[in-house]
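**Student:** There are structures below to look over.
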Structure I
Amino acid sequence: MICDFTKNYDYLVVGAGFFGAAFARIMTDAGKTCLVIDKRNHIGGNAYTEQVDGIEVHKYGAHIFHTSNEEVWGFANRFAKFNDFVNTPLAFFKGKYFNLPFNMNTFRELWGVETAEEAKAKIASQTIDVAEPKNLEEQALKLVGRDVYETLIKGYTEKQWGRDAKDLPAFIIKRVPFRFDFNNNYFNDKYQGVPVGGFTAMIEKMLDGIDVRLGVDFAELKVYADKIARKTVYSGMIDEYYDFCFGHLKYRTLRFETERVEVKRYQRSAVVNYTERAIPYTRIIDHKQFEFGNQDYSIITKEYPAEWGEGTIPYYPINDDENNGLYAKYRAKADEEPRVLFGGRLGAYSYLDMDKVVLMAMNLAKKELSE
């Protein structure tokens, strides 16, 4: 991973996360030269994992790779052996645990029902009839009814977005997936798992033989980008690339508190959501469980949502009408610059799972190679 800026590359790839690493790998395999830079001191972006006391810790929140796309799954398996971890998160509310996503185990704990017909009737009896919900609360009540909303949605969502549900737009909950069976698998995808040895090792293999520079801020190189490479592939914030000329896009961020606890199994599942508004964190992650660790201690992380501001990491784009309209202006400006290619969550201003980010990189690489 030693490189210098005097060499001329085909692509300057900004960001060493999944998007940048996948794009650089595909283009390098096709005979192109790439320089990958990242302003952090590590590769992997938000999927970065770090070993702490023998446990792979997901430093920026839980990551489970899942997909139904055969091509993406095949690509990912070039760089990692995936374990058979299945994501079965729980929600905790006032002393009780509930399965996620909402399924018959959830409904049995809520109401004591045993059949899908009973559960559907209970939900139908609690929903409200409103043609055009004015806010998130009305939308949720229309979709799921009072019990599910107040127990599993209201507090968690208010913490996640930092405001009362009545003050949140209805579009945040476009639909709520129900399962009327006892399947606790959170994902519907054909494949899922966690790379053995962590995501950092996976992306390190993806970047093998590719020039990488860490701790480099693209803002300091931007004026030289055309001298460094024929094209720039940018996975940072699209509004930042354009010096916020149309204004700032809005995000939510996360704050993490990680600690070692001297218990063999800290909680029932790798991820437990805390849905009461009075509890300040949204979830606790028990990192050891992602790789079925057997240590006599655990490493846990509490997640606290917060307003995004300069110097913090943008996690969740706020895709309301105002911000989507602002992004459209930046996207139109980007379309006029053939030498700069945007992608990834921040470049596309969209919350994307890892497989979708990899697919985006694959499609961009195919487009570049076809020209």
Structure II
Amino acid sequence: MTGLTPPARKPARPYFSSGPCAKPPGWTPEKISTTSLGRSHRSKLGKARLQYCIDLMREVLQLPETHRIGIVPGSDTGAFEMAMWTMLGARGVTCLAWESFGEGWVTDAVKQLRLEPAILRADYGQLPDLAQVDWNDDVLFTWNGTTSGVRVPDGGWIPDDRQGLSFADATSAVFAYDIPWGKIDVATFSWQKVLGGEGAHGVLILGPRAVERLETYTPAWPLPKVFRLMAKGALAEGVFKGETINTPSMLAVEDAIFALEWARGIGGLDGLKARCTANAHALDRIVAQRNWLSHLAPDSCTRSKTSVCLNVEGADEAFIKAFAKLLEDKGAAYDIAGYRDAPPGLRIWCGATVDTDDIEALGPWLDWAWDTLRS
């Protein structure tokens, strides 16, 4: 490698490929409320803070009162598997898979729950034919494929008169897009994506049809304690009022509250969507100006605005690792190599906690890394 000079300006906050630690502008540790730290989550104060976090999520997401919100263990994975284990098996199942997490739900359905789902697959960068989905089945899908950069275009493909339930893994979609909640029976996410919060906890959203399923159907398999949403034959309503099944981190809860209050202060959902869109457009301009970069998802109508995946001309896994390490060593970007199961490439986080001028500052750094390795 030659001694090429790196760009003069570094991003104010380096990039992270999938959101963790990408805190909102103005975030400092001392700005986290200390009111519930060191207190039991079972205390009156602890329950009040958990309920406040739930209320803020409802407000910012513009979630109707018909849908319940619960804070559950295991990040988005735990929340989605909780939904699968408690509700699947009542009717046929269709799984959509176009990236690694969708494939994970296929594995759960086939190998763990011993179901025989219909599976609609597409390669990384593509979307299955949504018109082929049989809505007599329960349908599992990722709204925004974090590891492929491909999303569903909207909710128009989900019929209002569906017989099965819609299960949406929406972890990198909520707070970035308009979600048509009337089309969604189950949704899951975690705080570490668009809110830039901490991991470990998941959020489970249940519409009325999902609640009806829980109250009228008992699965054939045993349920771990952390998955149990029914108590004495009725829905455990406390879960949706801040009475968590397991012990949550109140530090993570306070961090989520801070992010949600920040979101409310910048215009709520509209403000968050606008920031994601501006960031994605800034990265689009960077890609358009470089003939060695391209989008893994070629269709802009189904391209993610949060987890944007890029092809690098001629790059193999070793090249991408070296590329990412150069930028990390300079403190310009962290963890931007594509997901391990995806084709070799880059993954740039364009969520709302990133400033657009920092996305713009990334362009010269990408050029520097490319030129350094190529030379």
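Values in this text are rule-based calculations from the coordinates and carry no lab data. These figures come from a predicted structure and were not determined experimentally. Cβ atoms are built from the backbone, for glycine too; each structure is taken alone.
**Student:** Can you tell which of I, II yields 1.00 when Cα Rg over 2.2 N^0.38 Å is derived from it? Could the numbers behind the result be given before it?
**Tutor:** Working: I: 1.05; II: 1.00.
Considering all the candidates, the number was obtained from II.
**Student:** May I pose another question? Once FRET efficiency 1/(1 + (r/R0)^6) of positions 282 and 330 (r between Cβ atoms, R0 = 30 Å, to 0.05) is calculated for every structure in I, II, which label goes with the largest value?
**Tutor:** Details: I: 0.55; II: 0.90.
If we compare FRET efficiency 1/(1 + (r/R0)^6) of positions 282 and 330 (r between Cβ atoms, R0 = 30 Å, to 0.05) over I, II, the biggest value is for II.
**Student:** So, one more: Which one of I, II has Cα extents along the principal axes in Å, for residues 186-321 alone, as calculated from the coordinates, equal to 54, 42, 32?
**Tutor:** Working: I: 54, 42, 32; II: 62, 40, 29.
Considering all the candidates, the number was obtained from I.
**Student:** Out of I, II, which one gives -0.46, -1.10 for log10 I(q)/I(0) by the Debye sum over Cα atoms at q = 0.15, 0.24 Å⁻¹, for residues 290-353 alone as computed from the coordinates? The partial results should precede the final answer.
**Tutor:** Values: I: -0.68, -1.15; II: -0.46, -1.10.
It must be structure II, since only it matches.
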